[in-house]
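I've put the structures underneath this note.
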Structure 1
Amino acid sequence: MNSKAFREAVEAAKAELKAQKDNGGPVLHAPAPKVSHINVYAVVSPNGGQEIYGFNSNPLSTANDHGGNWIQCITFQIGYDSSHFGTLTGNKMTNNWSEPIDLDGDRVIDAFAHSWLYEAPSTGGQFVGTVYSINIPTQWTAWINVR
């Protein structure tokens, strides 16, 4: 799921951050900003295909039936974490890749995408992505009910 569509969405997020900055909106400039946002970016499986929700929000549940031999969920977060994990119906998922993202072109990493993989037969359930902010003790979660 590290595809052209994903990279285009990263560019769209960068453009949105630039627009916020140009309009006087809040912009983080610290080299290690706290986590300020997390959402489910996408859900992928062989049965359900790709459902991409973008960088701002995600629905309460997937539209497609993602049962099958594996499920991949991707989270997007702004800010740095000290730890992160994903679960599907309480079962730990594997973080098979993470991608740092420079949203504003200043060569400072502002955000991250994390891929979570569950490699076992599944009928779905609730996916929960959790991060702990690196410089203040807060927990952030994003979730989606996977059909």
Structure 2
Amino acid sequence: MLKKSSFKDKKVLVFDLDGTIVKLNVNWKKLKQILSERYSKIYNTSCQFNSISGCLSYVVSKDDKKELGNFFDIIREFEVKNIDNNTPIDESIYFIKHKNEFGIDGGVKLAILSLNSRKTIIESLKKEEILDKFDFIVGREDVRRWKPEPEGLI
């Protein structure tokens, strides 16, 4: 049986970015299409995947670091180009700015583990004036096995 969770005795609180702290203004469907077409052209094979991470996993399996970097660049560009149109999730931002009001000790560290690029995370947090609240940031390019895999938490 699960115990009722509380913030007492927690050392780190981990957040996602998109859909948790802000809502990114990204055309994910178009981005998936571009990545799929690029993959098919480069590797001369069809790339049917359900997620962007799925496509990147195919590139990782090819051990093609250069092309993986190119895919990251495309994703980063898509995420960052409309960053000024992010929609803040006010409740989350308030929580982050005022964690002590929720009984969270000042020594508790805050982290982000996100499928978004590190640049997107940092720019989004700056825009909401909460970058300084975070101790750890793990973006898509920092790991090779993406959520829900635990690599970014270890």
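Here distance in nm of label points 7 Å out along Cα→Cβ at positions 23 and 119 has been calculated and equals 2.6, so which of 1, 2 was it run on?
The correct label is 2.
Check the numbers for volume of the Cα convex hull per residue in Å³, for residues 15-94 alone across 1, 2 and tell me which is largest.
Numbers: 1: 123; 2: 99.
Top value of volume of the Cα convex hull per residue in Å³, for residues 15-94 alone goes to structure 1.
Could you tell me which structure in 1, 2 was used to calculate mean count of other Cβ atoms within 10 Å over residues 71-78 as 17.6?
Numbers: 1: 25.9; 2: 17.6.
Computing mean count of other Cβ atoms within 10 Å over residues 71-78 on every structure in 1, 2 gives 17.6 only for 2.
Could you figure out which one of 1, 2 the value 30 for relative contact order in percent (Cα under 8 Å, 6 or more apart) was computed from?
Considering all the candidates, the number was obtained from 2.
Taking helix-only ellipticity at 222 nm (-39500 (n - 2.57) for each DSSP H run of 4 or more, over all residues; to 500) from the coordinates of each of 1, 2, which one would give -12000? Write out the running numbers ahead of the final one.
Working: 1: -4500; 2: -12000.
Only one of 1, 2 returns -12000 for helix-only ellipticity at 222 nm (-39500 (n - 2.57) for each DSSP H run of 4 or more, over all residues; to 500), namely 2.
Which of the displayed structures (1, 2) returns the greatest value of Cα Rg over 2.2 N^0.38 Å on calculation? Intermediate results must be reported in sequence, preceding the final value.
Working: 1: 1.04; 2: 1.16.
Result for Cα Rg over 2.2 N^0.38 Å over 1, 2: largest is 2.
Throughout, read-outs are computed from the coordinates displayed, never taken from laboratory work. Computed from a predicted model, the values in this text were never measured in an experiment. Cβ atoms are built from the backbone, for glycine too; each structure is taken alone.
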